[in-house]
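A.B. asks: The next part holds the structures, each set out as structure tokens.
Throughout, read-outs are computed from the coordinates displayed, never taken from laboratory work. The shown structure was predicted, so the numbers you read here are calculated from the model rather than taken from an experiment. Cβ atoms are built from the backbone, for glycine too; each structure is taken alone.
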Structure I
Amino acid sequence: MRPPIPATTGTALQGRTVGPLTLTDIVRFAGAGGDFNPLHHDAETARAAGFPDVIAMGQMHAGMLGSWVADVFGVEHLRSFEVRFAAPVNVGDTLTFTGEVTEVDHAMSPALAQVTLAVNRGDDVVLHGKATVAVAS
């Protein structure tokens, strides 16, 4: 097992950028997850529902965010992870994952850090999140 990494309140995580997302990316994720809602692969259905084109399923970018957090801190140090969807993600979007350590509780061993997370499309936040991770004191 990897040792926890050090982190202090106010530490900004090195971001990650993914995209632009393609229809193939979305369809592959739908196949892997079994989510065959036509909003995720049929442009006509998506437009009839008021979207400009097919949209990615929320679990796609939530999963990418979770994977990034696990890469930064080590999956074995992830204690909790939650997200809140703010806007749909479209074909062609480029997503940027950001995070900041907002609190570190040194009363625990190892210390536990609270991390605020976001997935952005340009200046728009499409997903808010937070995680609790074990960190070195």
Structure II
Amino acid sequence: MESPDRPDAAAMRAYTDELRDMFREIQDRGPELYAQARTVQITETSRDGLVSVTVSARGELVRLDLDPRIYRRPDARHLADVITDTAQRATAKAQQRVLEIFEPVVPRAELQAHLDGDIDAVLEQLANRMEGNG
């Protein structure tokens, strides 16, 4: 008799099979997908068009371009905020592109939780899938 607090054996077997299939797919396609992800670069331009930021797949700053017109408005705080906002939008788009690349082999929600460093979500997804709820 199964305990209500423990996942049933069939659900755990199904999850194990799913993990095995996912692992095989990652082994087969992983190097190709990783190579694609490494080449991701996203350029985002500020709403006013004066700041352009390029980031890598990991959100690292690759390039920063400032239009000379920024000197017409010498407001360092505003400029810093515009650069920060533009870089954050570029990073979010880069992350979305990486998710798209790996989506065929890793469930999007799982990879998103890992990229966000959300350990609680990762553990909750794992528990749900072990119980056959995922």
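A.B. asks: Quick check on the output: 15.9 is mean count of other Cβ atoms within 10 Å over residues 44-51, derived from one of I, II. Which one produced it?
C.D. replies: The structure behind it is II.
A.B. asks: Which one of I, II has helix-only ellipticity at 222 nm (-39500 (n - 2.57) for each DSSP H run of 4 or more, over all residues; to 500), as calculated from the coordinates, equal to -7500?
C.D. replies: Clearly, the read-out refers to I.
A.B. asks: Here Rg/Rh (Cα atoms, Kirkwood Rh), for residues 84-123 alone was calculated and came to 1.19; which of the structures I, II was it taken from? If you can, show how the numbers build up before the last one.
C.D. replies: Numbers: I: 1.19; II: 1.04.
Going through each structure in turn, the value belongs to I.
A.B. asks: Assuming -0.31, -0.59, -1.08 is log10 I(q)/I(0) by the Debye sum over Cα atoms at q = 0.09, 0.13, 0.20 Å⁻¹ as calculated from a single structure, say which of I, II it is.
C.D. replies: Of the options listed, only I reproduces it.
A.B. asks: Of the structures labelled I, II, which one yields 29 when relative contact order in percent (Cα under 8 Å, 6 or more apart) is computed from its coordinates?
C.D. replies: II
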